[in-house]
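The following blocks contain the structures, represented as structure tokens.
Quick note: the coordinates plus some simple rules give every number you see, no bench work behind them. Because the structure is predicted, anything quoted here is derived from the model rather than measured. Cβ atoms are built from the backbone, for glycine too; each structure is taken alone.
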Structure I
Amino acid sequence: MRFAHDTIAALQGGVAIANSAFPPDTLTTVADLDVLFERHGYTGRHDRNRAELDAVRNLRPRLVTLFAADRDTAAALANELLAEAGALPQLVRHASFDWHIHAVPADAPFATRVAVESAMAMTDVIRADELSRFSRCADEGCGGIVLDLSRNRSRRYCSTACTNRNATAAYRARGARPSSQPR
């Protein structure tokens, strides 16, 4: 299943924000929020202050729940987020993006736009019955959300850090086993 560019961008940004809540917390400063805003191509209002950072941080548990939910629960949560924001979907175009959907004005608070964009993206995922694109990180100590947009759906870890940590542990475990053959 191929999703529209804005759906993919909203899912990736929302999952990044959700996963920032898991240790180590990667969203602790306004500068961290600035990096996230730029990295994920968000547009519109960005206040660059502590209140905005706190609002986005407070949204994280709801995003984790949204992305980890079963289909019916995800639909209810998406509807709840959209209703709370008074979402009114409209087609918009920016200099760098062709026509796509926004459901709140560009001057809405950043946390509101993240919530609505994540909920809108989840409506596409739910309608396509593609919730198998989401899972929990296979790293036993993590619990982060894995967004797997690969063709073969083979992604197991939420981040490169978790992937590397588990690959290193597996390598060390193989090296620690006694060898039955001389070297």
Structure II
Amino acid sequence: MPRYVAFLRGINLGNRRIKMDALRGHFEALPELSSVATFIASGNVIFDCEARDGGRLERRIEDHLQKRLGYPVDTFIRSIEEVEAIPALDLFDSAPGPDHGVHVVFLRNPPDAETVARLRALETDGDAFRVAGREAFWLRKGRLTDSEVRAADLDRALGGVSSTMRNMNTVRRLVARYA
């Protein structure tokens, strides 16, 4: 049976606190999902499902979570094979050094050329952006919190479309455990 990962936006930030057991229970309540697991407390849910239409599945999960939690939860579905491919991408001119961090921004659709240009326009001496498929990648020299690029800048560059971001180390650990 195909395995998927749901990357949820805004889980355990601000007033959107939920225990992972409860989140797993919300996913288990959907009859088409099985073998549900959560990975760290930032809204990563792994499950098996026969469904092949990721977009439809995203909407179904979003509707379900809205009813259960009382607030919208943007959901980004990737097959486990798509997630496995992410750490293997070599998008930057040189390998990130030990003081660099790579962050993956999950999007619903591949960004158009204008969006990619806006992302690239955010680049600084310490920040670089690349895009591959439905993911944008942010290479940051030093800590993300030290960047001149702010969340609002990233949102504007993405044209206001919803996204969610994970550290590449989280993606690697997720792949190692569930792929």
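Numbers for the structure displayed
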quantity: For 1.03 (Cα Rg over 2.2 N^0.38 Å, calculated) the corresponding structure among I, II; calculated: II
quantity: FRET efficiency 1/(1 + (r/R0)^6) of positions 4 and 20 (r between Cβ atoms, R0 = 25 Å, to 0.05) - structure with the largest value, from I, II; calculated: II
quantity: Computed 1.5 for distance in nm of label points 7 Å out along Cα→Cβ at positions 84 and 132 - originating structure among I, II; calculated: II
quantity: Winner on percent of Cα pairs over 13 Å apart, for residues 100-163 alone once structures I, II are ranked, highest first; calculated: I
quantity: Of the structures I, II, the one that -9500 was derived from, the read-out being helix-only ellipticity at 222 nm (-39500 (n - 2.57) for each DSSP H run of 4 or more, over all residues; to 500); calculated: II
